[in-house]
Structure I
Amino acid sequence: MDNCTYEKLDISGLDAWFGDKQALKGVSLRIKPKTVTAVIGPSGCGKSTFIRCINRMHELTPGNRVSGVVLLDGVDIYKSVDSMDVRRKVGMVFQKPNPFPNMSVSDNVVAGLKLIGAASKKELEAVAEENLKAVGLWKEVENDLKKSGASLSGGQQQRLCIARALAMRPEIILMDEPTSALDPASTAKIEDLVKTLKAETTVIIITHNVQQAARISDMTAFFYLGELIEYGETRTIFESPKSPLTERYITGRFG
């Protein structure tokens, strides 16, 4: 694991609501740069709400609100940073692959850059190739770059979406169960990709697969009923959890 002593994210007292329903209750944790953090817990425990608060997506739904402090490199993202700037720095990959069906494979990768007019056509082509290579997709699609992104297989589509997120050069990538709909071979490719991404990027990944969390993460956070029950190095969480709730969940004796 990275030996940095400072935090990429410093979260304290994070609360979140859907209208009158509180979804997160006083969540506090620190995440070091260039690490993979797995977020685990049963359905409805606040995992997705947690990561959506980190890139300010939670507030996009009317009635949702957030309180507490989320520091990104020491800066409170809810006070002194524009929400769009936050989302450029903190990318999101969703559970279901969502390539833009009316865009080609290459245009999918650089969609965000084209939206902000950040590069020339030649530069965009180079960015598309660079990021398709980064996710191990280039050799599979180099002759199909003009085809619709939706024409790819499910696993390829998910890697395309990761390439699209990477093209914006985010400092953090959030992944919400990115392999839940994929076959074992595609899942293995995504897991290998996550391990390589942390050389440059901080990764936070939600997974219902505790074996996956054990395989790919440096740190693990266990949520239950909107609360962070336990957080620490993955090996410690899995070999000697402090909370009986954590032990029951990771050993499959939960509920």
Structure II
Amino acid sequence: MANERFYGQVALVTGAAGGIGKSAALALGTAGAKLSLIDRDAENLRRTATELEGQGVAVIATEVDIGRAAPVDAAVAATVARFGQIDLLAHCAGVAPKGPILEVDDHAWLDVIDTNLNGTFYLVRAVGRVMKARGQGGAMVLIASDRGLLGARYNPAYASSKGGVIAFMRSAAQEFGPLGITVNAINPGLTNTQMTQKTHTPEMWEKKKADDPLGQLSEPEDIAEIILFLAGPGRKFMTGQLVTTRMRLG
């Protein structure tokens, strides 16, 4: 391993089948953490787990729909049964289908809210109970979005869900602080993942780059590094914070 900053710690990583979640899992594994990976994409989740196992990382992978409480509770229980503890939550799972308000049907709206907002609640509640019972603190890092602050044209469910994640993060930070558990979130900006690639043409990508304050887009590995900072010793006196890489308007 390149380093062992998280040696002896157990990290639960959601959305680990790809994108930011997979990059976070690989970075945490390289840094010595034992990993419990969850995603509803079973095939690509297994690929991530196999890659980590090939590097000597202790890992379990569970197909989970985080929009339902019972599977989340079961996955958390399985993690504790295997590793005995959970020190870190890196919650990266999310969905972002687009559609104008007048054309979004109930199923599409509820799937986004269930996955992005309710799923965050289920995970933080389940992991928080484990951390509280153990009594040694912990760290939770959630993926939010600047759309949760500014809204999103043709993506109302996503913006609403991420706005809820931001408010929930700040609420959880206040409750969990006395327990030694930090809760922070990241607004990653437009990041080069499979999910965002599906919604942008090459021309749109180039325009986004030109409009970006830094003239470039994030890679999942870049956001993973921020997750590791917020989950590591540097976050000891940092909680309830929304780390925004850069904010685009409109």
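Readers should treat all values here as calculations from the given coordinates under stated rules, not as data from a laboratory. Small disclaimer: the values here were computed from a predicted structure and weren't measured. Cβ atoms are built from the backbone, for glycine too; each structure is taken alone.
Ranked by distance in nm of label points 7 Å out along Cα→Cβ at positions 18 and 170, which of I, II sits at the highest value? Don't jump to the answer; show the numbers that get you there.
Details: I: 2.1; II: 3.3.
Largest value of distance in nm of label points 7 Å out along Cα→Cβ at positions 18 and 170: II.
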Read-out semi-axes √(5λ) of the Cα gyration tensor in Å, computed value 30, 21, 17, structure in I, II = I
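With helix-only ellipticity at 222 nm (-39500 (n - 2.57) for each DSSP H run of 4 or more, over all residues; to 500) derived from the coordinates and found to be -9500, which of I, II does the value describe?
Structure I accounts for this read-out.
Looking at relative contact order in percent (Cα under 8 Å, 6 or more apart), point out which structure of I, II has the largest value.
Numbers: I: 26; II: 19.
Comparing I, II by relative contact order in percent (Cα under 8 Å, 6 or more apart), the maximum is at I.
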inquiry  = Computing distance in nm of label points 7 Å out along Cα→Cβ at positions 202 and 234 for each of I, II, which one ends up highest?
reply    = II
